[in-house]
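Right after this note come the structures.
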Structure 1
Amino acid sequence: MAKVSAADSSQLFGTFADPTRLRILNLLGAGREVCVCDLCEVLGETQPKVSRHLAILRKSGLVRVRREGRWRHYALTEDPSMLQRRVLECVASCLAELPELAADRRRLAALVAPQRCAS
């Protein structure tokens with residue numbers, strides 16, 4: 001399990017302070033890898049904006065990336081610190097009832113082909 005220092009905790013909470021990053025974490029919390037193109041479609045945002053937020057989430061240790069050709073697939077980190085895990089649990093339980101986050105999860109689930117990035 002990764003350790004988070006007091007200084008890192010300030011950065012971690014700053015990471016959670018952005019609505020787009022909360023929406024991304026909400027989608028990744030579904031327990032599957034999600035391609036950047038699917039995140040862009042669900043969030044209605046451009047690829048550069050989504051990628052910038054994903055880079056911040058990666059730097060904070062909350063998400064991991066798997067490369068497949070030119071595509072990037074993201075998921076929550078497999079080894080979060082205790083603080084990271086608790087805050088992620090809060091996002092999952094406390095914020096999941098928000099209409100925007102619930103709608104995002106429905107849009108992700110409704111995507112026809114999760115492998116469409118492979119083409």
Structure 2
Amino acid sequence: MYAGTMTLVGLHHVQVNVTDLASAISFYEALGLTVRSDRPDFGIKGAWLDAGSQQLHLVAAEVPNDLGQHFAIEVSDLDQVIADLGEHGIDVRPPASFAEGMPRVTFVRDPAGNPIELREPAPQL
């Protein structure tokens with residue numbers, strides 16, 4: 001356990017590699033993320049997107065093999081998000097709950113194949 005004096009504030013961003021930046025931006029915009037305009041020129045194509053109070057950073061690069069890595073986006077209405085994605089031609093598996101009191105979740109892949117968990121808040125018991 002960390003015993004220092006630093007105070008953890010929270011998770012700021014997650015960065016994922018994508019093979020087609022424009023397709024990835026369209027996909028994440030369909031999920032409700034918004035592109036930021038303040039990304040510096042790092043010499044590699046990419047984008048920063050707001051995801052609530054956190055960010056998703058995209059970089060145009062080879063996508064690593066899927067070994068189970070993913071990130072989760074919490075949404076207020078999972079059924080509505082699935083319907084909205086369907087209107088954009090994005091296929092999403094039906095949601096499931098793994099145990100009583102656990103949130104409903106499903107997975108979707110972005111155009112580069114990165115797995116994303118979509119989840120509702122856990123029900124209040």
Structure 3
Amino acid sequence: MNIQEFSHTTKMSAYTIRYYEKIGLFKHISRNSSGHRCFTQEDIIWVEFVKRLKDTGMSLENIREYADLREEGEHTSALRMQLLEEHAKQLEEKINLEKRHLRKLKEKITYYKNIEKTN
């Protein structure tokens with residue numbers, strides 16, 4: 001599939017796709033005889049994973065590190081797992097912090113509801 005189809009399928013702009021290729025997140029995008037990018041189903045799966053990492057707050061630098069390790073092969077699986085475990089820990093800490101913030105907001109909302117009831 002060409003870049004426009006890939007962009008539509010992945011809901012990612014062509015600009016972002018080109019940028020991600022430039023910084024090394026896409027390692028093996030094949031090209032046709034005209035030099036245009038040709039994307040595969042495997043590229044779709046990979047970009048969905050990259051988007052998920054990005055959505056969870058992983059930096060592009062760390063995603064690129066993961067992509068580099070992935071490119072090196074299965075012998076890097078322990079390092080990739082460690083990278084994901086560290087990110088998961090950071091994400092859990094962020095979620096816990098957000099839960100505390102939400103709990104405090106709800107307490108304040110309850111406080112104001114009680115004031116309104118007495119008025």
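Comparing Cα Rg over 2.2 N^0.38 Å across 1, 2, 3, which is largest?
Sorting by Cα Rg over 2.2 N^0.38 Å in descending order puts 3 first.
One of 1, 2, 3 was used to compute distance in nm of label points 7 Å out along Cα→Cβ at positions 45 and 61, and the answer was 3.1. Which one was it?
Here the read-out was taken from 3.
Using helix-only ellipticity at 222 nm (-39500 (n - 2.57) for each DSSP H run of 4 or more, over all residues; to 500) as the calculated read-out, with -17000 as its value, let me know the right label among 1, 2, 3.
For helix-only ellipticity at 222 nm (-39500 (n - 2.57) for each DSSP H run of 4 or more, over all residues; to 500), the value -17000 is produced by structure 1.
I have 0.00 for FRET efficiency 1/(1 + (r/R0)^6) of positions 37 and 109 (r between Cβ atoms, R0 = 25 Å, to 0.05), calculated from one of the structures 1, 2, 3. Which structure is it?
That value comes from structure 3.
Taking relative contact order in percent (Cα under 8 Å, 6 or more apart) for each of 1, 2, 3, which is largest?
The structure with the largest value is 1.
Coordinate-derived values only; no laboratory data. The model shown is predicted, which means the values in this text are computed figures rather than measured ones. Cβ atoms are built from the backbone, for glycine too; each structure is taken alone.
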